[in-house]
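What follows are several structures.
What follows is calculated from the coordinates using simple rules that are stated; it is not laboratory data. This structure is a prediction, so every number in the text was calculated from the model and none was measured. Cβ atoms are built from the backbone, for glycine too; each structure is taken alone.
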Structure I
Amino acid sequence: MKKFTGLLVLVLVHGLFSQIALAQSERTALVPLPSVDDFTKGKDGWALGLGLGIEYETAYEGSDEFGFELDPAGALQWRKGDDIFYWAGEALGWRGLRADTWLLEALVGFDEGRKESDSDKGRLDGLGDGDEGLELVLQARRAFDTDWRYWLVGRVVTGENGNLGLFGVGRRFGDKFDGSGSEMNLVAVFHDSEFANKDFGITAQQAAASGLNETRMSSGFRSLGINYNYRHNINKNWQIFGEVLYEHFSSDVRKSPIARSNYEAEVGIGFIYIF
């Protein structure tokens, strides 16, 4: 009787862990990183997640003004194996996992540009609205192991308003492989002169209209940044996510009259419903 009872317990335990392993397998994300949206639950085909987030953030690059902003969240995705194509707001993109340790991504997005009205205190008066334009973003992450505990990241943004590059390291916290948990990234950011002047340059015409000193930015080091991402699956359909970002500007950027603060910061939280 004892042998039978022990055997029954082993069968039940094995069955329980098999179901847990199966459920975990079904929810395995392309990569287990909270910053990478994946609503497919490990399955090929279409997936949709829609939600809303609220952010408390710097009004514009270099601003010392802060405010709340509501933003849509989520994406429409189509998965085939280790590739996901997606539409998220003003961005169309693709990301793919290669050799279990390379995450490659490419997207085309839209830069809305800066508006004079972004400053409630009138600190952008006379500078005019910034140019809108399309951007191509190319990104690669290289994990040190298949568990994606540590990785290197590189990103290039190129478009009608200049070029920006980002290089850094990341660390994942938590043990789940469904995209929940948290992560932290430390990055160094560089820009060319065109991109730098888009945010911090002041032409002679703008100087005359605004009363600020004419400023011509050069290419080089832009900032050091750190960001923290969090994601939690409340149940089968609901997720809660959050982000904290801090970017400290270089001495060259801080010399611009537009940079009234030494840093940019953002705190956000939101919910997503997965259909």
Structure II
Amino acid sequence: MQERPIDQVSLVEAEHFEPGTATLLVYVAEPAVFAAGHIAGSVHVAPAELVCGRPPATGRLPSRERLNGLFSRLGYRPALDIVAYDDEGGGWAGRFLWTLDVIGHRRWRYLNGGIHAWLAAGKPVATGAGRIPDPMAAQVALDLSPVAEAVDMLRAMRDPDQVIWDVRSAEEFRGERRAAKYAGHVPGAKHLDWLRLKNPDDHLRLSPNLPELLRQQGITPDKTVITHCQTHHRSGLSYMVARLLGFPRIRAYHGSWSEWGNRDDLLVAVGDADG
């Protein structure tokens, strides 16, 4: 997999953030949450706009036509500085930023902690519909290098230079909680719950010492890393974290467990991490 540029993605803190005229500020949240309070100037993206919605693998990438519609509505231009945030500490924001990588836009920032950190910093919010950008017809080109499929997972299982990073709960990973036909995990996968990547005692900002936390689980930047969850929502956060940490070869399995765990031809392991 070709390495992607990593020097145009960054983290921004609420205390220091001031949206500029060339900034597209995107709040990924349910409509009622957005309307209840958002940073002035934000545009709204609903989580449903970022997924295909077709069972069983509802979290797969939407069609190019749907992506064209979304980015046309957002008034997307390649020159924009795009800042994303959400209300949950980075899952949906990360999913949106992964989508930006997929359309080749790799100049983005994440507002650390999202709306919770913004409010904790004493910053004002607006209510209602939010900013409606000037529409601009977008014809996005897809770069699928950030996207992993089941066949890529099969290759990663046999390759010591690749790591599969499962960010679901421990109960899902061990097979004690079923959310598909089969319960368990991809054989050889490393487990690190997405909840450990964000700090509930610091307004859901990213946890400190993330490189060490990942290293302890064998998730290091010298490897090709494929991350997943159930529907590539929670793994939006792990993908984003790896990008912010400068991992040069990070991908997300967009079919995630909702695809893998519903197929009869793929291996499933149960119990704690193996290998």
Structure III
Amino acid sequence: MHEPSGQPEKSQPVKSERQAFTLVELLMVLAIIGVLTAILLPALSQARHQARRTACAANLRQVGVAIHMYAADFGDTIPFGPSGRPITGSNFYTVTGSVTSLLSLEDGAPVGLGLLLEDYLAHQPTVLFCPGADQPSEAKEQLARVGFAQSQSDFYYRHASVDLLSGTPETLHIRLSHLGRNSRDRPIAALATDVQFLAHPSLAAFQVKTRTSHRRQVNNILFASGHVTAVPNTDDVLTVDIGRSPYDALERILDMFERADGYQ
């Protein structure tokens, strides 16, 4: 039998019980999370759009490099041709040199920026499409049509300064180092831009569809020098809106390019 030592027994530490959140505290946490989400989501959305706009500008810059390489190989001329096709309800390339977003014609013949695909953009054809497009990407579908049918990119391209549905252009302006002057007597500078195109839904049957970029807030413009500038599309100044009538679309696109020349 052990004798008492005379020392008081050490008391065991009492474990404190973890208290749960009260309903008020839980509601406060949820309210704080809601406020933070409301603050952060617009910023994240804006950052995402900015990233896509930057990627789109990078694509245009690569297109500019390809144009300069083409010009170096073809006596200073930019991608141009082929010959225009007869007017039909679904042919958008009737006169050689017309401003266009086409990559190939109804018969599949490459046109405009499509002339760069075989030798200059063979390993990166998707640079002809904009990650900041407001509609779902059609890159895979459109590229598969080149050589077989009409296809389009996400960029307008200025073959020259032609907006005719028929006839013969007086001036073409196709030399990269000497593109001449536009109808406003400004030096021609803008070669390609984001597509900002509005069309009535009734024209979709003719493959004339609304296609816009960057929520129509900004246009990236590729200049003949090779640099790309992002320009605010204030009041849709660089938007082509044809409504129900596509017949003056080329004139409107060329007018947009001539406004873009002023941002050089």
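Given that helix-only ellipticity at 222 nm (-39500 (n - 2.57) for each DSSP H run of 4 or more, over all residues; to 500), derived from a single structure, equals -5000, which label among I, II, III identifies that structure? Label of the source structure: I.
When FRET efficiency 1/(1 + (r/R0)^6) of positions 74 and 242 (r between Cβ atoms, R0 = 25 Å, to 0.05) is calculated, the result is 0.15; to which of the structures I, II, III does this value belong? Working shown, then result.
On the way: I: 0.95; II: 0.50; III: 0.15.
Source structure for this number: III.
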